[in-house]
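**Student:** In what follows, structures are represented as structure tokens.
What follows is calculated from the coordinates using simple rules that are stated; it is not laboratory data. Note that the structure is a prediction, hence the values are computed from the model and not measured. Cβ atoms are built from the backbone, for glycine too; each structure is taken alone.
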Structure I
Amino acid sequence: MGVSLFPSPGLFVAFVVASVLLALTPGPDMALYLSRAFGGGRSHGFAALGGALSGVVVHTFAAALGLSAVIAASTRAYDAVKIVGALYLAYLAWGALKRGASLKLEAGGGTAGTLGGAYMTGLLINLANPKVILFFVTFLPQFIDVGDPDPSRKLFVLGFSFIVIGGLVSAAIIAVAGRFIAAARANPRAVRWFDYGFAGLMSVFAARLILGAAR
């Protein structure tokens, strides 16, 4: 029997749930999509989403190849990556609780521009953001064991699964942009619960990374 490209069913379900929650949590990317959708219509929101996802593809390759090289080189080095990742995820959790992830449309985001411009904005925002690849490097190790027989392929599968899930969730939000913004503004407590959920999720991941590295 060949080696599975996916984690165990239970772990993959956890990955899907985490990916959906992360995609639903308001942040800079979502603000960009919605502001473009308001300025030029849904097509501009989808164009910005396409650019952002293209940038995430680049980060997926970088993270998967980098993590695979670390796993192959040294178990201790991979454990060190996990410890650093745990600290970063804990920082993200603290930031979500302190500052929140309240939805703020970009200043100037209401101008229509062109579809190509919306695409390039989404692409450059992700390519120029080191936090994106740092997040991937800390998120993906949750689902890859040091002794995995084929970590490289599994990392790519997880990375592209994350892109597909995030893309579908974001596309659905863009399709109902007006209603989503109205609901978010009318229910700030609901948005705050996303902050709590995000902080809790990042804290759990940080703890798992530390415990895994300590074994």
Structure II
Amino acid sequence: MSAESGLSTFRDPQTGIWSKFRPEELATPEAFARDPKKVWAWYRERRQQLARVEPHEGHRVLAAWEQRVRDLTLVTQNVDGLHRRAGSQNVIELHGRLDVARCTACAHEHRGLDDLGPDPRCPKCNARLRPGVVWFGEMLPPGAIERAFDAAAHCEAFVVIGTSGVVQPAASLADAAKSAKAAVIEINPQATPLSHLADVCLRSGCREALTAIEAAWTGAGNVMG
């Protein structure tokens, strides 16, 4: 979803000065403690890129489905916030938000993509701010994965869109849905480790597949209850 809005995904090859680093080396509490300015320099670049893009038609289709379906839960590993910008409200963001900066000492959060400078500080206590994303070795947001597994265990249809299917615990959500006898639909140009669970595999980009489904659904005049 992110890539089709023009964003580099987390594991895309790094460019320029970042080509010497693996993303995992810049996304850990240890890296931030060791060199917060270097970590913030990378995240400032990512935030600037995010400020230049918009949700695409696929994001907006999912937001429209939330208004049409009785109970739709959107679980995402993306940190770009584009689902909410497109209008989705029932969103579980497992890995946090790039447009949030959190204080390392108090509960203050700064929201927005404005440039916070090379070493931003909390306006309330002057402690260092950090990117509001989940780093390697950190816990997911409280209650997030539990809510996601509860939704998967009680759904009728589970749509897996554009994920690599290798990052745990999110990759196990499809197993939970399959165990609950849900219909599993995978949308991905390539096969993934989750493909064997899918009842239907759509080998297509996210935007193309979602807009095609939406066109077929609304064109047929169907209503889901």
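**Student:** Where does the value 20.4 come from, among I, II, when mean count of other Cβ atoms within 10 Å over residues 51-58 is the thing being computed?
**Tutor:** Considering all the candidates, the number was obtained from I.
**Student:** Work out FRET efficiency 1/(1 + (r/R0)^6) of positions 83 and 171 (r between Cβ atoms, R0 = 41 Å, to 0.05) for each of structures I, II, then name the structure with the largest result.
**Tutor:** Evaluating FRET efficiency 1/(1 + (r/R0)^6) of positions 83 and 171 (r between Cβ atoms, R0 = 41 Å, to 0.05) on every structure, the highest lands on II.
**Student:** Quick check on the output: 40 is relative contact order in percent (Cα under 8 Å, 6 or more apart), derived from one of I, II. Which one produced it? List each step's numbers first, then the result.
**Tutor:** On the way: I: 40; II: 17.
Working through the options, I get structure I.
**Student:** Thinking of I, II, which structure, once helix-only ellipticity at 222 nm (-39500 (n - 2.57) for each DSSP H run of 4 or more, over all residues; to 500) is computed, gives back -27000?
**Tutor:** Of the structures listed, the value fits I.
**Student:** In addition: Looking at structures I, II, which one was mean count of other Cβ atoms within 10 Å over residues 27-34 calculated from, given that it came out as 21.4?
**Tutor:** Going label by label, the one that fits is I.
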